[in-house]
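Next up, some structures in structure tokens.
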Structure I
Amino acid sequence: MMGFVWFWLVAVMIVGYVVLDGFDLGVGVLHLFLAHTESEKRAMLASIGPVWDGNEVWLLAGGGTLYFAFPLLYASAFSGFYLPLMIVLWLLVLRGVSLELRNHLELGVWRTLLDGVFGLASALLAIFYGAALANVLRGVPLQPDGYFFLPLWTNWRPGVDPGILDWYTVIGGLVALAALTLHGALWLTIKVSGNLAERARRIVTPLWLALLALTVISLITTIAVRPASLDNYFHYPVTFIIPVGVVASLVGIWFWNHNSQPVKAFLASCFYLFFMLAGACWGVYPTLLPATTGAANDITLTRAISGPHTLAVGLAWWIFGMALAVAYVVFVYSRFRGKADAPAGGH
């Protein structure tokens with residue numbers, strides 16, 4: 001029972017991070033081309049300025065919870081995924097530095113450079129996050145001792161000895177890029193006004209079409225690469241509500257954006273991310289990290305879980321810590337109501 005609880009607690013924290021930090025990654029990608037003037041760039045940055053660094057706390061909290069609840073998974077994943085984790089770390093650093101420095105430099109060439117770094121780092125982070133999830137769904141070459149090594153790429157095909165990047169994980173990266181960029185565009189329709197908000201609303205449609213196509217492709221390829229991902233759905237047919245939720249949220253995004261109801265469209269995007277990630281988690285449960293070298297090497301829930309006393313004590317502290325985190329999020333976002341208008345857009 002405790003294993004089931006902690007599996008979904010970690011999953012909820014990952015979903016929380018993707019939903020909250022996802023829109024400011026999307027704003028970072030759109031910052032490359034959607035803003036036409038310096039005041040519009042400042043308005044876009046002001047739309048995420050008070051919350052972007054707080055959103056990333058959920059990533060750290062998720063990693064800490066993973067270390068506490070599933071130490072074997074943490075040890076295996078953080079050693080085998082060492083290269084992409086270092087890339088993600090540097091992208092987070094570059095993104096934060098460029099975001100904070102660009103308004104302290106008056107030279108246009110430096111601002112242009114930092115804007116490019118901010119946008120590129122945001123796009124690459126979205127791609128790497130999607131590719132990381134696809135790696136988990138596809139499986140990694142785990143050895144009997146629980147360790148593995150992944151090069152950046154091998155022959156670009158899933159198999160017994162894959163790389164971090166292959167055609168399947170690239171599809172996962174593109175899905176994440178399209179979904180988070182769309183998420184950011186919907187956030188901008190809420191937080192900015194004027195021509196910038198209208199351009200953000202118009203770009204939703206092509207992004208939505210791309211996401212629709214990529215979602216269908218990703219679902220088909222996931223079934224092809226990992227047929228066992230459907231087992232839980234057939235054992236518990238009620239959980240087919242998850243793919244129904246994916247379809248309904250996509251329809252909601254299009255409908256409410258088309259009818260100029262930005263808050264509802266943004267919430268539909270949140271539900272899309274929730275259902276996609278919940279579907280991925282349910283597709284592998286109770287396996288935490290599948291092995292391409294055989295099911296005997298899978299890192300499963302029972303194999304990776306901490307002791308019962310540790311989990312019971314940790315649950316009490318987790319509830320306390322999450323209550324503080326949720327209260328902080330509610331407070332910050334309630335104070336951050338209104339528009340980050342382009343004429344008044346500051347940092």
Structure II
Amino acid sequence: MKKTAIFMLTAMALAGMSALAWAQPDYSNVGRSGLHFLKIGSGARAIGMGGAYTAVANDASALYWNPAGISRIKRMEFIFSHTNWIDDINHEYIGLVIPGGLMGNFGIGATFLTMGDIQTTRIDDINTVMREDLGEGLPAYTSSDLALSLTYGYNFTDKFSVGLTGKYASEKISEMSAGGIVFDVGTLYKTGFKSLRIGMAILNFGPDAKFSGSDLQYETKDPTMPENFAGDYVEITTSPFPLPLQFKLGLAYDFNLGASQMITASGELVHPNDGNEKILFGAEYCWKNPMVELAIRGGYKYDPDCYEKKSSMDNINGGFGLSRRVGTTRVNVDYAYTNLGYLENAHRVSLGLGF
């Protein structure tokens with residue numbers, strides 16, 4: 001009876017939050033949220049399946065996709081993921097899952113996004129020989145993003161799991177920054193019908209953020225005051241912006257093709273607060289033998305916000321993975337490719353270790 005009550009309360013809470021996430025705006029919200037690096041997926045396996053991973057989430061990358069997924073991990077797992085994003089942008093993710101037995105499982109994660117130097121430019125000063133509009137004589141600046149997270153996952157029953165992540169996320173450009181506390185909540189449910197699973201997650205739930213910093217401060221002087229008057233410092237107040245909230249609902253099913261082969265198929269609906277609904281599909285073929293496991297993956301994301309004209313290859317994902325036991329450690333190496341259409345193609349590699 002207690003487990004049923006907990007299940008009902010959790011379902012009601014998620015239903016309330018999802019109703020808020022699914023509320024339709026009166027206009028398009030594309031591009032109206034900030035801290036977009038939180039939407040860049042981590043882990044080559046999940047990306048190879050098109051990001052349709054909410055109901056799969058059975059490795060350390062669940063720390064990003066669905067925190068409930070870590071509750072079913074039986075031993076310590078580590079993941080490092082590198083993404084060669086568009087232009088000179090690099091995205092790194094590090095995660096560790098620590099089983100806690102009857103207490104549940106715990107996880108820590110860190111996301112880093114870095115890019116090359118950006119040249120400062122200003123309106124050209126005709127009193128100088130330098131071209132300030134081309135950046136001559138002006139320093140470069142940098143931009144970076146950071147997220148640090150703590151996750152807890154717990155199995156209420158052998159079928160129903162929940163997870164919660166609290167993280168601090170920040171975005172910095174030159175001497176301005178914005179950030180705050182963000183939460184993810186997720187559930188996983190084994191339906192009992194063969195291997196069918198249902199996953200649900202709400203990601204990046206938190207208050208609006210806004211930029212502040214010394215780049216928004218400047219000194220004003222009153223010409224009627226004496227020359228030794230230091231003046232007053234004024235700070236420009238920026239408008240707050242919402243975080244990239246996402247509500248995800250997914251299904252996953254395993255097709256056993258014998259003792260050594262399996263296909264995992266997944267589908268997912270995504271509703272963000274800064275765009276239209278997305279539909280994701282993914283599949284993974286896995287072949288096992290005593291020496292090594294080989295996986296081949298593919299996926300597709302229907303995203304009407306990307307661009308007006310799409311080719312048949314845009315938003316196609318693909319990848320592969322190798323898994324091998326070395327002593328008592330399971331080593332996983334994965335690669336994923338994403339066709340970003342007009343933008344450069346993205347490449348991901350990740351390393352997973354199970355102790």
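Values quoted throughout were computed directly from the atomic coordinates according to the rules given, and no laboratory measurement underlies them. No experiment lies behind these values; they were computed from the predicted model shown. Cβ atoms are built from the backbone, for glycine too; each structure is taken alone.
Assorted remarks:
- Structure with the greatest value (metric mean count of other Cβ atoms within 10 Å over residues 47-54, set I, II): II
- Parent structure of the calculated result -2500, given that helix-only ellipticity at 222 nm (-39500 (n - 2.57) for each DSSP H run of 4 or more, over all residues; to 500) is the read-out and I, II the choices: II
- FRET efficiency 1/(1 + (r/R0)^6) of positions 31 and 263 (r between Cβ atoms, R0 = 41 Å, to 0.05) - highest-scoring structure of I, II: I
- Relative contact order in percent (Cα under 8 Å, 6 or more apart) from the coordinates reads 27; which among I, II: I
- Test item: FRET efficiency 1/(1 + (r/R0)^6) of positions 63 and 87 (r between Cβ atoms, R0 = 25 Å, to 0.05) calculated as 0.40, pick one of I, II: II
- Calculating Cα Rg over 2.2 N^0.38 Å for structures I, II picks out II as the one with the greatest value.
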